[in-house]
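Structures follow.
Just so you know, all these numbers are worked out from the coordinates, no wet-lab data involved. Everything numeric in this text was worked out from a predicted model, so none of it was measured. Cβ atoms are built from the backbone, for glycine too; each structure is taken alone.
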Structure 1
Amino acid sequence: MIETCSIEGLLVVCPKKFNDGRGFFMETYSRRELAEAGFDREFVQDNQSLSTEVGVLRGLHFQTPPCGQDKLVRVLRGRIFDVAVDLRANSNTYGQHFSIELSAENAKQLLVPIGFAHGFCTLEPDTEIAYKVSGFYAPDHDAGLCWDDAELGIEWPLVGAPILSDKDADLPPFSSFTSPF
């Protein structure tokens, strides 16, 4: 099942999980179902990350045109607070964000299309994330925004300071951003 979100373009994918005495089975990706929901682009790469501590914050990341990436994000183990920020200049929801808890248990996935910044923080130790992308990594088009920008108003569920990479700790504020989307 695919659900629309309060921000047009974002989709929550809710795979059916079939449990039995051995465990479970689920179809985690169906190009046909996504196409029926209006997303018909092809994914070209799968990425995976492991965050060992609670409070690891990654983001807010995106790639600029012409190397934008759609992302289909899911949690293999653990839980995250997942966020997408609308960066599409002509959108009625420009600068607004959508957040959702994704976990291995709820099996929900977030489709983050081109034109959004994406980030997450871990809510459990040893959280593992997998995501499909529609474009290859392009270092010259790698960009991001400050995770705690007051103008964005994201209420991260952190206890204490987040664990950030040097790159993420130095991202620019939304106020200095001019959308290329």
Structure 2
Amino acid sequence: MNILIAYHSDYGNTARMADAIAAGIRAARPEASPLLKQAQDTTPDDLVRADVIFFGTPVHMGSMAWPMKKLIDEAGKLWMEGSLEGKVGGVFVSGGGFGNGGGGVETTMIALHAHFLEQGMIVIGFPKSLPGYADGGLHWGAYGRSGNHEGMPAGISDAALVAARSYGAHVIETAASLL
């Protein structure tokens, strides 16, 4: 199974989550070798080669970071070809906004899900029964709060990384049963 984790990270928080998701994948499937790539270095061909695709981004003013949006726009031609139909997808975000969800986290996750669904992919959510859900999960995927009470970058908690690891394991186990 080819696994791609494409992400953008401003302060290293989304990168830490990508690493935790990869660790969860390897824990669940020791033979797995997830490929981690920055969104700006990811090509539509990388998406076509993958069986399982994770997208991760920080929240920028209620939406995804522009390098992730650029990748999605470049992958638009794949929709015409049906190249991503039947692949498995998962999403994760970091956000520093105010409020429990961190302003824009859900809308960002929904936008990422919408892209995967538009492409005909199977999207895997984050069940509340999984380890770490209460500290770093939303039903849409893994979430790491990265801001302090002033809205400034502060890093994500170890508990959120546990959730990301758990989510990575869940997605790969589900993908293995589907593919």
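Taking distance in nm of label points 7 Å out along Cα→Cβ at positions 2 and 114 from the coordinates of each of 1, 2, which one would give 2.8? Label of the source structure: 2. For the set 1, 2, ranking by mean count of other Cβ atoms within 10 Å over residues 10-17 places 2 highest. Between structures 1, 2, the calculation of Kirkwood radius over Cα pairs in Å yields its largest number for 1. When helix-only ellipticity at 222 nm (-39500 (n - 2.57) for each DSSP H run of 4 or more, over all residues; to 500) is computed for each of 1, 2, the one that comes out at -1000 is 1. Structures 1, 2 were shown, and distance in nm of label points 7 Å out along Cα→Cβ at positions 50 and 138 at 3.2 was computed from 1. Structures 1, 2 were compared on distance in nm of label points 7 Å out along Cα→Cβ at positions 74 and 90, and the highest value belongs to 1.
Out of 1, 2, which structure matches 29 when relative contact order in percent (Cα under 8 Å, 6 or more apart) is calculated? Answer by label: 1.
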